[in-house]
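What follows is a group of structures, each given as structure tokens.
Derivation of every value follows stated rules applied to the coordinates shown; laboratory data play no part. Bear in mind the structure is a predicted one, so any value in this text is a computation, not a measurement. Cβ atoms are built from the backbone, for glycine too; each structure is taken alone.
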Structure P
Amino acid sequence: MRPDFTGVWKLIRGESDLGFLPPPEWRLDTIAHLDPQLRIRTRQKDANGDTTVDRDLTIGGDVVTIMIRGRERQIRAFWEDAALVVEARSEVSGNARRIEDRRSMDPGGEWLTIERLHEQPGGAVRQHLRMRRQVP
């Protein structure tokens, strides 16, 4: 059975491993998931400021192009078993960049885990993000 990711999720820094990249001060993901429709709003504050990014996707559908911090990204979402994969491709200074997020949920529905593979010119970076469901 595939999980329903609908909810507001807060990044728990102490449960996450971002590798050598600095963690954001805070991050909230608000997800509306009515399969195959998926809307993810990510708001985070980091060294680049307070940023909000909206992604309206159809799971298993076409690639969607969005702008993030002035850069075009091609994004698609698809299922791999019970993991929801959201893949983004872009170009930075003429170099290809790819970010793959594999989202999974614990059986109780309290924790969302994102296993991230960030492929960039300097080499791949793996990250482990743990997000806790926020009670309305």
Structure Q
Amino acid sequence: MIKQFKRVKQSVGIKRLLWIIIVSGMLLMPEDFLHLIAVVAHTLYESIAFVIEELLVHRFGFSKFQAQMIVFYTSFALGVVTVIAVIRRIPLLVASVKTWVIQGYIQVRTDLLDSWLSLSSRRKVELMLLQFVGIFSMMMLLIS
């Protein structure tokens, strides 16, 4: 008999780790991180454009000017198509973010309600008095 094993899910996947790095970079050093991303993207684009230009010049016999024009207008057209594709996906992205936020709200609300219902009456009164004292002290701080 062959035993089937369940696949163990990693606690932090590669995509989630990349998102954590990007978000923490944006929160801790937004200007430097955006500049780093822009420099890396520009260097990558220039490297690919240079290779394509040299391929067009030496392999297919185009002049340097013709190769540059082909690469420029092709990359411009790809950029326009990419922007159009991103704009078309914005409603789907907004809907998925809205669904995620609503599910998170429902989960937090359910957890808080369960916690509140599990407290004894004495703990509930203590919690309400603590909240009252906090609100009252904030009001006194604002008035003074």
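Out of P, Q, which structure matches 0 when helix-only ellipticity at 222 nm (-39500 (n - 2.57) for each DSSP H run of 4 or more, over all residues; to 500) is calculated?
Details: P: 0; Q: -30500.
This value belongs to structure P.
Here Rg and Dmax of the Cα atoms in Å, for residues 76-115 alone has been calculated and equals 13.1, 43, so which of P, Q was it run on?
Values: P: 13.1, 43; Q: 17.3, 56.
It traces back to P.
A value of 28.2, 87 was computed for Rg and Dmax of the Cα atoms in Å; which of P, Q is the source structure?
Of the options listed, only Q reproduces it.
Kindly point out which one of P, Q the value 6.7 was derived from, the read-out being distance in nm of label points 7 Å out along Cα→Cβ at positions 52 and 124.
The value was obtained from structure Q.
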